[in-house]
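Below you'll find the structures, each written out as structure tokens.
What follows is calculated from the coordinates using simple rules that are stated; it is not laboratory data. Small disclaimer: the values here were computed from a predicted structure and weren't measured. Cβ atoms are built from the backbone, for glycine too; each structure is taken alone.
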Structure P
Amino acid sequence: MVETIPAERMTLYELEQQFGLQQVTDTAFFPEWQSGLPQLQDHEWQRLERVKLAYANLARRSVLENTVKMAIVSPLLDLAGFFLPPFYVSTEEDVRIVARDAGVVVRGRIDVLVLKDQFWLLIIESKRAAFSLNVGIPQALAYMLASPQPQPLFGLVTNGSNFVFLKLISQDSPRYARSDEFILEQGCDLSLVLQILKRVAAVMA
């Protein structure tokens, strides 16, 4: 009998057991978040300040998942160039992956998917502000495992104030690495998030 599991209920342990996922700690596996980051222009710094002000205003109430996408994720994608050719942004994409023994099927819906032609490039999982990123990381990785292409795939998990980048290579056995965690209200972390997104865009263009 096949068991169907919602992606949001998956844990890292289950992904390791069911899909053979392995974490890589070698920094050479995921250099895109650490080196070659582009400089930001004055208008980009100004836009980031507006994003911070928007989040501060929203955080006085409850910041819901859709609000995170609209107020935080959307401006970052715009500044990184993902709304322009050769990229295409899709939302609420249904995905399904089958475990190695075919006894488990994981289903879910990707919040934001960035494509180039038909190739998946970047998956974004957003959570409401009260949620830890540890909830969204396994979910994002499950979606990344569902990619129809074996090429490197990037992910971003955010709750509006915290951000973690992921990189997955699924050729042969699936392997992933994660970045440090960036915090919107901490120093220049939000600018680093934008710089990494722009670096990913340059790599995948």
Structure Q
Amino acid sequence: MTRTQGDAVPPEESFSLDHFIGLYEAKDDPWDNATKWNDQRKYAVAMASLPRVRYRRCYEPGCAVGMLSVMLAERCDEVLAVDCVDEAVVQARAATAGLANVRVERALLPAELPDGTFDLVVIGDLLYYLSDDDLRLMLDGTLARLEAGGDLLAVHFRDRQNPGNYDGFNVHARLAAHPGLQPVIRHEDEWFVLDVFRKIG
């Protein structure tokens, strides 16, 4: 089914911390990131889509159990991965144990954005959980921390079957409309949509 811009709106309120804590209380890996083939393929496409061989400093908000963080460590001098759930942080730290260039921290977004700047930001399956106001704050705050010439890779689930469901189609349209971002790479299939943007100016 064809999606059109404006066919869905963000949630009235961002999904609560309690919502995500409950998911981890029910299941160690709530989205089966470590075992689901669709996610393994998504991570592989994401890594193949990074335009540069090497990045200096990467920010990965919403890292979940750290599967992508491990892969990013191979391409980045430093990775800061964050999640809002303590159990996710514990698992991500375990997954990245022994990788001296990865730091995993707890952060509630968009309130607790990091200090410093980055030449790579990777956002996966996060933005559609945010209200309109929080999404604006998240995008503005994140892009303020992205260096000129730096890359932002966003990859989100694409719900082709349910118009009215705020998904990757919608949040990537918001990203594409953000001033100062130049599209570099786009991939879209039945499972997810991926965009790489470069910050200009």
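Looking at distance in nm of label points 7 Å out along Cα→Cβ at positions 56 and 192, point out which structure of P, Q has the largest value.
When distance in nm of label points 7 Å out along Cα→Cβ at positions 56 and 192 is computed for each of P, Q, structure Q gives the biggest number.
For distance in nm of label points 7 Å out along Cα→Cβ at positions 32 and 184, find whichever of P, Q sits highest and give me its label.
Numbers: P: 2.3; Q: 3.2.
Greatest value across P, Q: structure Q.
For the read-out Rg and Dmax of the Cα atoms in Å, a value of 16.5, 58 was computed from one structure; give its label from P, Q.
Answer by label: P.
For Cα Rg over 2.2 N^0.38 Å, for residues 96-175 alone, which of P, Q scores largest? Each step should come with its number before you reach the end.
On the way: P: 1.09; Q: 1.21.
Once Cα Rg over 2.2 N^0.38 Å, for residues 96-175 alone is tallied for P, Q, the winner is Q.
Where does the value 23 come from, among P, Q, when relative contact order in percent (Cα under 8 Å, 6 or more apart) is the thing being computed? Can you show the working numbers first?
Details: P: 27; Q: 23.
Derived from Q, not from the others.
Matching task: 21.6 is the computed value of mean count of other Cβ atoms within 10 Å over residues 80-87. Pick the structure from P, Q.
Q
Between P, Q, which one scores greatest on distance in nm of label points 7 Å out along Cα→Cβ at positions 40 and 104?
On the way: P: 3.9; Q: 2.0.
When distance in nm of label points 7 Å out along Cα→Cβ at positions 40 and 104 is computed for each of P, Q, structure P gives the biggest number.
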